[in-house]
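K.L.:
Please find the structures below.
What follows draws every value from the coordinates through simple rules; no lab data is involved. Remember, it's a predicted structure, so these values are computed and weren't measured experimentally. Cβ atoms are built from the backbone, for glycine too; each structure is taken alone.
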Structure 1
Amino acid sequence: MNELDQRHRLVAVARRMNACGLNQGTSGNLSQRIPGGMLITPSSLAYETMQPTDLVALDLNGQPLAPDTGVPPKTPSSEWRLHADLLASRPDLHAVLHCHSIHATALACHGRGIPPFHYMTAVAGGHDIRCAPYATFGTTQLSALAVNALDKRLACLLAHHGQVALGHSIEHAFHLAVEVETLAQMYLQALQIGEPPLLSSDQMAEVQQQFQSLNYGKDQS
C-alpha cells in the first residue's frame, strides 16, 4: 500500500471514530507506520474537515519526514511521542489509536482496568485489560507507562485519560478500540449489582486458543 492510500485510510478511520461516538471533538489521535517512521493526525484539527494531506509524517524521534515544500506542515498531535514509542516497541504492529471513549475513560478515572469478567477481554491479547498509571499527556513518562501496560497486549487504559489500541492496520486498531469501549460499558453495568465473578486463567487460556485457531480479529479492515 502506498502512502497516499494509507493517508486516506487513516482519515477515514478518524472520521468513523467520532461518528460512532468512540471519541469526541478533536481529542484522540491516530497513527500509521510508514517507511522511516509514521503518519500521525495533526493537533486540534476537526476530523470532519481533515484531509489526507493534513497528516504529519515524522520519524520515531519526532523529526519531520516530508521534504521541505515551502508550505509549513501541520503541527503533529501532542501525543506523537506516545505513538512513536509504541510503534518502536512493537515492530510487529503498524497502527495506534488513542481516544477518550466515555466508558473506558470512566474506568480509567478510577485507575481500574477491565478484569476477565467476560471472555471477550481476551481480544486485547491477555486475560485482562490493564490500566497504566497516570502521567501528564505528551510526556516520556506517559509513553513508558503505556509501553509497560501494553506488554503482550493490544490495548490498555490510561489512568485519568482514556484508552489506547494497537493494530496490524488502522482498521484493526479501530475495531479493537470499539471492543474495549463495549467491554468497559458492560463492566460498569455489571458493577451496578456488585463485583461480577471472574473467569479463571484456564478458562481465559481456552478462549485465547479459540481466538488463535479462528484468527479472530486479525482480518478486519
Structure 2
Amino acid sequence: MTYFRLPKINQVILIIVVADFVLITAFGFLPPVFAVFVSEQIVNGSIAAVGFALTIYWVTKSILQLLVARFIDRNHGEIDDFYFMIAGGMLNSVFVSLYYFAGDIWHIYALQFLLGIGDAMLVPPFYAIFTRHIDRGKEGFEWSLYSSFSLGAGSALGGAVGGLLGTALGFRALFPVVGLLTFIASVMLIFLRPYIRPRVRPDHIRIFVEKKKI
C-alpha cells in the first residue's frame, strides 16, 4: 500500500498546480461556446473567422514567448520570471473580460493578439519556476500531477461548467467570469514570492563554480 501513498510535495509546486487548475478551469469555459459566439453574435463573424482568430493567438504567443524565454534565461535568479508571470496573468484577466464588449470581428482579432502577448509573458516563467523547484526523485509524479490535476481535471471541469453557464447566462456573461477567475489565479501566484530565488550576479556564479572545482 505504501506504493500508492502520495509523496510530500513542496509549497512552490502545490501553489503552481492549484493556481493553474483555477486558470485552466476558467479558460476551459470558452471552447464549448467560442465558435458559436463568434459566428452568431459578432458582426462579420463566421467559422472561418474563428480559425483566423485562433491562428492570430497561436502565432503571437509562439513567437513572443521565445523572446520572453530568452530574456528571463539571461537574467540569473527568478525575480524577473515572477514579475513576468504575474503581469501576464493580470493582463489576461483584463483582456479576456473585454470580449464582453466585442461587437465586430476585428475586436476578436485584436483581443486574440493581446491574449497571445499575455500568455507569452505567463507561460515561459511559469514552466521555468516549476522546473527549478520540482522535487528531485519526484519529477515524474509532479509533472504528472500537474498534467492530471491542472490540465486534465481543470479542462474537464471547465468544459462542463462552461457549457452549462453559457446556456444559462448567455455566452457574453462567461467572459467576465473567466476574467475574474484568471485574476484570482494570478493573485494565488503572488504567494510564490517568499520562495523566489534572488538575482545572482554572473561573477558570483563563477566564484561558486571555481570553489566547487577546488
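K.L.:
Of the structures labelled 1, 2, which one yields 36, 22, 13 when semi-axes √(5λ) of the Cα gyration tensor in Å is computed from its coordinates?
P.N.:
Derived from the structure labelled 2.
K.L.:
Could I ask something else about it? Work out the source of -25000 here, i.e. which of 1, 2 gives that when helix-only ellipticity at 222 nm (-39500 (n - 2.57) for each DSSP H run of 4 or more, over all residues; to 500) is computed.
P.N.:
2
K.L.:
One of 1, 2 was used to compute Cα extents along the principal axes in Å, for residues 81-160 alone, and the result was 32, 27, 18. Which label is that?
P.N.:
1
K.L.:
When FRET efficiency 1/(1 + (r/R0)^6) of positions 57 and 137 (r between Cβ atoms, R0 = 41 Å, to 0.05) is computed for each of 1, 2, which one produces 0.65?
P.N.:
Answer by label: 2.
K.L.:
Let me ask something else. For distance in nm of label points 7 Å out along Cα→Cβ at positions 73 and 185, the calculated result is 2.5, so let me know which of 1, 2 that is.
P.N.:
2
K.L.:
Continuing with this model, one more query. Looking just at relative contact order in percent (Cα under 8 Å, 6 or more apart), which of the labels 1, 2 belongs to the structure with the highest value?
P.N.:
2
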